[in-house]
Structure P
Amino acid sequence: MLGGIAVGLAVSAIWIGTQILLSRILRANSYFRAMLSGYLVSLPVVYIVWKCMANAFPAAWAALAGAEHPEHALLHAYVVHLLVFFLYVECFYHVERSVTLRLLIEIWDYSYGTPTMDAISENYRVADMIAERLKVMVANDYVEKSGDCFVLSTKGRRFAIAVRLFCWIYQSKTQDERL
């Protein structure tokens, strides 16, 4: 099992490192699609590293894998790689999209002492945030613009139903219900 875990973690580290480097150079329209594409491209690498580890480092591999069946090590490598993918995506979205974390960083970086509510609010124009979010939703076919109004598309309706279902399952409240 340790052999598979080591392979899964090694390939995940390579994939995440490459993902971070490429995201600094290239700008993706959808970070999730970029992460998913990178993950899918890395899947054959798991097999290649698994195969190379056993052949290139037989003593180290024997110590890690022990008496484990070789295919079990490969299965463990793929499972670990998948779990790291989910963890990476989850952490990325919590860090990238979290207003709370952005506020903490802005308060930390504030160069004029302690910021007031007005100073913090200068960077957050709610109307602009909503307008930009609506543009993204229109571009991704979740909503359609009809005059000055916005209407859910079929894709948007399905997604809204799924969100409501998950809110119900996790007993989560929407933003306006928490205030």
Structure Q
Amino acid sequence: MNFFTQLMPIFVGSFMGFIFAIGVFYITENIKKGITKRNLIKNLKNEFLYNIEYINSWIENTVEILNNISKGKRDCSCHQEFTKYQSYFLNKAFQSGILFELFNNVEIKGLIVIMSRYGTYYEDSINQSFKSWQSEDLKTEMAFEIFRASLQLLQIHKTSLEKIVPKIKTKQSK
């Protein structure tokens, strides 16, 4: 037996082991990516449901505020907490490209509009409008219009999110 015939089986075995290890690596990475993607999609859906619940409470609060304004009841309280709107998983889905797999461009633009609406600026603006009305610095008609417009936007955003949630389920089950 010469050197080449002894070395060849070792080389072939090592090479096949290397190829097998690479194959196992790619399979496990694809499984991990699939699990991560499914979890992100599930969390995105839960985030939307969470936000819908908050929007429902904001709608209820806004209706109550409108009733108080129309009755001239200035001794009530108002604090809309729009900063509780969550967009962590929406941002993650956007960065990973999953959002583009789930929704069309019009829906994504709508989500970005909704997401940008609920933050510190809008929260402060709405709450300050109410305080201005309470201190009679803002006319009743103007306060009513501000909160009526806010109510309409909340209802539109709620409807938009409710239309989007089933699409996540449909795409996830495929």
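Things worth noting here:
- Each of P, Q could give distance in nm of label points 7 Å out along Cα→Cβ at positions 60 and 156, but the derived value 2.5 comes from Q.
- If distance in nm of label points 7 Å out along Cα→Cβ at positions 4 and 76 is computed and equals 0.7, the structure in P, Q: P
- Calculating relative contact order in percent (Cα under 8 Å, 6 or more apart) for structures P, Q picks out Q as the one with the greatest value.
- Cα Rg over 2.2 N^0.38 Å derived as 1.75 - corresponding label from P, Q: Q
- If mean count of other Cβ atoms within 10 Å over residues 52-59 is computed and equals 12.4, the structure in P, Q: P
- Among P, Q, which structure scores highest (criterion: distance in nm of label points 7 Å out along Cα→Cβ at positions 108 and 140): Q
- For helix-only ellipticity at 222 nm (-39500 (n - 2.57) for each DSSP H run of 4 or more, over all residues; to 500) computed as -29500, the structure of P, Q it came from: Q
- Origin of the value 13.4, where mean count of other Cβ atoms within 10 Å over residues 28-35 was derived from one of P, Q: P
Here, each number is a calculation from the coordinates, and none is a lab measurement. In this text, all values refer to a predicted model and were calculated from it rather than measured experimentally. Cβ atoms are built from the backbone, for glycine too; each structure is taken alone.
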